[in-house]
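Read through the structures below before going on.
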Structure P
Amino acid sequence: MLCLRNVTAGYDESVVLGQVRMDIPLSRVTAVLGRNGVGKTTLMKTIIGLIRPMSGVIEWEGEDITRWPPERRARAGIGYVPQGREIFSALTVEENLLLGLEAQAENVRPQPILEEIYALFPVLKEMRQRKGGDLSGGQQQQLAIARALAGEPKLLLLDEPMEGIQPSIVELIHDVIMKIAEEKQVGIVLVEHNVELAFSCADHFYILDGGTVVAKGDVDEADLTYIQSFLAV
């Protein structure tokens, strides 16, 4: 489990997150919702270690990782797919995926992992020798998620993975999220602005507003009218 205990974080002197408390279980999908600018991406960067908290504690599987660098968190089993994908456009699809293996032990056998990834994202196998920059936006998003999965994470952070891509790819990514949570017992933190889409695959949710948690609970018991009041522009 990932636990945030009164985490305050931001940029320089600007506080974006204030006293955030969360419990993120494994093998479940946890949605993080909120309007633009409320701190969702800052939260993800703080969890992965790109931003160091001003105060508070982050625990991973019972260990304090608050001061750990991102690469140590990745090797401990936390994967991250940032908003904007950030694939290596000059490298081939397969080279991008092999870079994802660096989060694992050195003696890992890449081929079984690649075949498992290609089963989830068949188009990547077809285009494995294509440059990442030559792929469409939806294909690049699949590659970004697949690269994170190559590290075989226990927890995967997804920052708006279905933003700006065609409906068929949205459906594929939705199905992959469900599959890896259920079959591989991977925990997912899904940042999403579309509450219906998020709730179609999430088990639990947190709502951020003004950098703080203003609502949380189980999706099955959620009051959508109440939740929408925090999301309406």
Structure Q
Amino acid sequence: MFYYGYMFSNPYYMLGMVLVLIGSIAMMMAQFKVSSAYGKYKKIPNSRGKTGQEVAREILDSEGLYHVEIKQVNGQLSDHYNPSTQTIALSNEVYSGTSLAALSVAAHECGHAIQYKEGYAPIKLRNGLLPIVNMGQYLGWIAIMIGLFMNTNIAWFGFILMCGLLLFQLVTLPVEFNASSRALNILESRYLYGDELVGAKRMLSAAALTYVASLFATLMSMLRIFLMILASSGRRD
């Protein structure tokens, strides 16, 4: 009881909670923005009447990626590229939809497939970091909990391990921005015109914002952990 009373009366802990709240609000705002953009542009058909699946197939074939399969999956904005199976998964509305949103999302996922084909450096770095980051998150939490419970400096070691997630998310930003840039270049050259292209840019910009917000939210969470450990160190002193 004394520990919890100390925790909620300590300014470090309280500031940490505020930081996490700010990060959560930023994430919610970004999710709202992308949902709003998707909701708007999924109602606007493209002038060529192409579906997301048709555009994705044409883009892949033009890049010599005939082996990459396109499959339909449930959910909204559940679209992704799986490099291990070399498969692009498109949600129902994107797969069969003819909207600006459908073409934007489909082209973006093709952008990822092209990145793998070309050996795009940031995506190779991100994939190399993934297993290290996953292990770091697991061991980091254990070290932090032990360190806080026993009031030892091992918590700082755990914090350093946890910071790997920030690096991973930072590397993810150019990967996503580049995929969107590739998508827009392709859409502009073959499929969309004038205001249609403006809509695609807004759609993809809103989607990219979620990755920026995710990085910010993680930073706020890491600052909270930093303050928790700092407060614990103060109790030892």
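FYI, it's all coordinate maths here, none of it is from the lab. Computed from a prediction, not measured in an experiment: that's the story for all the values here. Cβ atoms are built from the backbone, for glycine too; each structure is taken alone.
Ranked by distance in nm of label points 7 Å out along Cα→Cβ at positions 79 and 215, which of P, Q sits at the highest value?
On the way: P: 3.1; Q: 2.2.
Of structures P, Q, the maximum of distance in nm of label points 7 Å out along Cα→Cβ at positions 79 and 215 occurs in P.
Given that Cα Rg over 2.2 N^0.38 Å, derived from a single structure, equals 1.23, which label among P, Q identifies that structure? Before the final figure, lay out each step's value.
On the way: P: 0.98; Q: 1.23.
The correct label is Q.
Starting from the value 16.5: which structure in P, Q was mean count of other Cβ atoms within 10 Å over residues 31-38 calculated from?
Numbers: P: 19.6; Q: 16.5.
Answer by label: Q.
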field: Computed 19.4 for mean count of other Cβ atoms within 10 Å over residues 15-22 - originating structure among P, Q
entry: P
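The value -26500 for helix-only ellipticity at 222 nm (-39500 (n - 2.57) for each DSSP H run of 4 or more, over all residues; to 500) was derived from one model only; which of P, Q is it? Walk me through the numbers before you get to the answer.
Working: P: -9500; Q: -26500.
Comparing all candidates, it corresponds to Q.
A value of 18.4 was derived for mean count of other Cβ atoms within 10 Å over residues 95-102; which structure in P, Q was it taken from?
Working: P: 18.4; Q: 22.9.
Working through the options, I get structure P.
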field: Test item: mean count of other Cβ atoms within 10 Å over residues 55-62 calculated as 15.5, pick one of P, Q
entry: P
